[in-house]
Structure 1
Amino acid sequence: MEYSPKLNRIGSAEIATDLRQQISAEQLRYLERLPSERVLSNRYGVSRGTVRDALMHLEQEGLVEIRPGSGTYVAQSAKNETTQAVEGARPLELVDARFALEPHICRLAVLHARRSDFEKMEKLLRKMEACSGDAAAFGEADTEFHAALVESTGNNLLVWLISQINSVRAQDEWARMRHLTLDPSITDKYNRQHRQIVEAIRTREPERAANMMKEHLETARLSLTRAAET
């Protein structure tokens, strides 16, 4: 069995994506036991807590089963239609799919987000703001932020849907677009928009939060469209 080489500056979202791809490619097979958290943390160069978060995401998606005292096992076999749709998606399709979901996710976050959710989002806001000039690090933190936003709704189906959409970010085409679009000026703008979204959720303004998310996604779509024309 082969595993992907250790990656730099990754978080739980990227680890989940990497393992998801291994399951899809049947490098990790149905009912096979994954390496221990200790082995995975060494392989990816992260804490065991980060690995545990990634495995929990995969369990929510139904891809793995965590058996206390035994380990984590692949719970899904072969490549399914969802995986094929994700692998064939283009970056602009990613943004359009997010348009369909994330504004309403903001409305739900207004209803359900707790103090711990806001603390997590604030931590990720600071992480993104510290990444100006580092597209890879910003992209990682951005993925984590949007995952934290949907997690604050408490809706596991939406968590799964967004995780599928976000897995497109692991593709080569997305990496190329990220390199072309994430310059310091656009990351600064994204950071301002992220803060405005969180503030609207914190002050319990559902329509303002939804509209701020729409504005944020419109910015992302325009940036991707311009990059695609180069």
Structure 2
Amino acid sequence: MKHSTLIFTFAISALFLLSCKKDKQNPTVELTYPDYAMLKTGNYWVYQLFDIDSAGIASPGSTFDSCYVEKDTLINNQTYYKVIKPKPYSTNEKIFSYQRDSLHYVVNSSGQILFSSQDFTTVFGNEYFLASTTDTICQVIKQMAEKDIEAATPAGTFITMNSKTSFIMYPNWTFAGNPRAKHIRYSENIGIVVETLPFFVSQPWYKERRLVRYHLN
């Protein structure tokens, strides 16, 4: 009887040691990704507006914008951050969105993907802008584009990844260029360093926000 008990005890001990050995060989891997959005209450970025002509030449303007993270809040049991920025082409109006990091994605409270540091194949958005029921202005495609590209700003030159929106213009709307594009360039541990503002279909020029200074908590 004692002999049987000894064998049983030994077998249990062997199984325990084997289990421990397997755990050490296959530890749980916790995935972490670089921070490109820098979503933390109190963070802010100051930008200078630049005019970009049809040849791509940039001229600095006299307007400065500030964007900041006002607070965090729970939406559907997830923590989002309220990001406030000036409304394009307005002197004092503000717009805001709620955003959060989700692995290597930045998403808003509507579930739209705004950026990814890893996913350069998925199309985040594909829609059409209509002038009327019989006249389509353009097809709009949102997707990550260039990675590890230098972007020059008054705050310095940064290595960036580009969240790109492409506008494939339909024949009646190509007079100011085709295709056209908006860029939002993110830099690791900095945030957005360059952002193209919405453009006018009738005009070939663009405006860009370029980073001047920033504060990160």
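Every read-out reported here was derived from the displayed coordinates using simple, explicitly stated rules and does not represent laboratory data. Just so you know, these numbers come straight off a predicted model, no measurement behind them. Cβ atoms are built from the backbone, for glycine too; each structure is taken alone.
Consider the structures 1, 2: one of them gives -4000 for helix-only ellipticity at 222 nm (-39500 (n - 2.57) for each DSSP H run of 4 or more, over all residues; to 500) as calculated from the coordinates. Say which.
Attributed to the structure labelled 2.
Rank structures 1, 2 by percent of Cα pairs over 34 Å apart and report only the one at the top, that is, the highest.
Top value of percent of Cα pairs over 34 Å apart goes to structure 2.
Work out the source of 1.1 here, i.e. which of 1, 2 gives that when distance in nm of label points 7 Å out along Cα→Cβ at positions 58 and 146 is computed.
2
Identify which of structures 1, 2 gives the largest calculated value of mean count of other Cβ atoms within 10 Å over residues 50-57.
Once mean count of other Cβ atoms within 10 Å over residues 50-57 is worked out for each structure, 1 has the highest.
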